[in-house]
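Peer 1: Listed after this line are the structures, all set down as structure tokens.
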Structure I
Amino acid sequence: MEREQTFVLVEGNRKVMVSAPHAVEHTREGKVRYPEPQTAELAKALHQRLGCPIIYKTVNAGDDANYDEKCVYKQTLAEYVREQEVSFLIDLHQMAGFRKEQICLGTGYGKNISEAEAGRCVQAFTKQGLEVSVDKPFAASYPYTVAAYIHRECGIPCVQIEINSNLVIQDSTDFAGEQVLGALEELVAFFSAR
């Protein structure tokens, strides 16, 4: 399914898909931005444990899959979602460790995912002892974010999940990788079973 060597799509046997478009450095408006490598590691772990399909960037091609209007990553993702009848998308991101938020759910201010579905996402993280904000500081409301684009093009619920980097970098004093992964596993299992 790979059209260019800038990302990998691994097929799975679940109806929930996980995306990590910023797993490597990316370029937005001519500026290179930091990578979010733990997002790809989380996606790979979810695929290994639960068999869900995943897609993640492997090379910076001078683009930003979560910002650019035209993007092979998003187009390929949309094709896979339609062909395989994927019913829910989780788009993973990392936010800077200086932010006070632990987890931020970007719902597009309720446009990309229902209130009940967002509530289920909040519940999965709070059950793991993690604090969750919704749409602050990242709402995923820009029309070319992965979540907004896939929701619009494919008509499925999509949530952007921003994870504070301190939670997923192993040498951080705030490391909570198993809790983050536990919440994500719960969401993949729950939304796959619907």
Structure II
Amino acid sequence: MTPDLDTLSRQIIQAADNLPRYMVALAGPPGAGKSYRSEQLCTAINQKRPGHAGVVPMDGYHFDNAVLGESQLSLKGAPHTFDVDGLRVDLERIRHADRPVAVPVFDRPLDLARAGGRLITTEQRIVIVEGNYLLLDRPAWRDLRPFFDWTLMIDVADEVLAERLVARWLAMGEDRAGALERTYQKDMLNAQLVKTCSLPPDQRWR
């Protein structure tokens, strides 16, 4: 199914009616467009209900390069390179909807997370959480599923993902050989993990 933004935003608003907090997981492989689509969806909701929606990016929970160390740095982006416990605690705080919650955001050009980079307020009753592994059926990650009222998975063909990922690495200063290596030896491996080892979403967004 390929719902449009207007339909999705109205569906979420209706489902969230009269609830203090409604949480949506927007999952998908690297290069699927999660950040872009989550912001689009948030904007579509806020156009209809100003100030009601906010976005929490899972990438903010990357372990810092200093924590990963040289041995793990090349694997950054794999599930074990995220602070999933920290994410779970913040999702629990957001779920309570009783106070503002500061969440980290990832600065891709600087390759680091900025603590307290975004504030989820009590007025933002609809919270869209976006990230690769939100539905991953693995220890610790599967514990996130109960926090979400509704789940979406973005489906993108492998060849499209690879094209986007190569372009991303080139834009970040890699030469073509480096971009191809990072795409196929890291990102696409993580993409296959997301595609084959995620819990079934409530809806797919193709």
Structure III
Amino acid sequence: MSTFELIAQDIEAYCEDHSTPETALLYRLYRQTHLETINPRMASGQLQGLFLAFIARMMRPRHILEIGTFTGYSAICLSEGLLPDGELHTIEMNVEYEDRIRAYFAESEHASQLHLHIGDARDLIRTLNYSWDLVFIDADKEDYTHYYEAILPNVRKGGFILADNTLWNGKVTHSVAHNDKDTQAITDFNRHVQEDPRVRNLLLPFRDGIMMIEKL
């Protein structure tokens, strides 16, 4: 491990120690995700979860869309900012996570506002006819640009899209191997957003990169 990586770990640990702790529910969810899933790193965790919750609380959205639920950590965090009559709709492809997600959603204080959809987001997005205040994309990387184009027309003016993993372990800063479809997809997505006159964007070097996109 390089000196830079060790410093980065120390900084992340310091940030966690000086940030509001997870709720007991989120702690259990995160721990179970690490014990029982193959790719636990996909869960948002304390710092990113707090970031999402802060954004949602500042915006006070009525309608949130999440593409890529995984085990439900980020959805529960985002729901903290919903208006009393608000709704969060989250789409997950993997049916094996459904029971786990629903169990944790049922324990959330915003349980009645959380709506899980199991299936292909490319199909389900078209069935959800809402004006989105906030969207979080954290799903199949090869479809990021497709998701973006599918949802942008239904994002209200001044609404935000947050796209996770847009630094992709730093691979976006290097030449892309011809068979590395995920890195190429993220690189293409970042360029697509950067060149889109319909939005204003900020790529944050936070965790694995979060692209913040405001619809103009």
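Computed from the coordinates by the stated procedures, all read-outs in this text should not be read as laboratory data. Note that this is a predicted model, so its numbers are computed, not measured. Cβ atoms are built from the backbone, for glycine too; each structure is taken alone.
Peer 1: Which one of I, II, III has FRET efficiency 1/(1 + (r/R0)^6) of positions 21 and 125 (r between Cβ atoms, R0 = 25 Å, to 0.05), as calculated from the coordinates, equal to 1.00?
Peer 2: It traces back to II.
Peer 1: For percent of Cα pairs over 16 Å apart, for residues 45-116 alone, which of the structures I, II, III scores highest?
Peer 2: I
Peer 1: Looking at structures I, II, III, which one was mean count of other Cβ atoms within 10 Å over residues 29-36 calculated from, given that it came out as 12.6?
Peer 2: I
Peer 1: Another question, then. Given structures I, II, III, which gives the highest value for FRET efficiency 1/(1 + (r/R0)^6) of positions 37 and 69 (r between Cβ atoms, R0 = 30 Å, to 0.05)?
Peer 2: By FRET efficiency 1/(1 + (r/R0)^6) of positions 37 and 69 (r between Cβ atoms, R0 = 30 Å, to 0.05), the leading structure of I, II, III is III.
Peer 1: Hey, another quick one. Relative contact order in percent (Cα under 8 Å, 6 or more apart) was computed and gave 32; which structure, I, II, III, did it come from?
Peer 2: II
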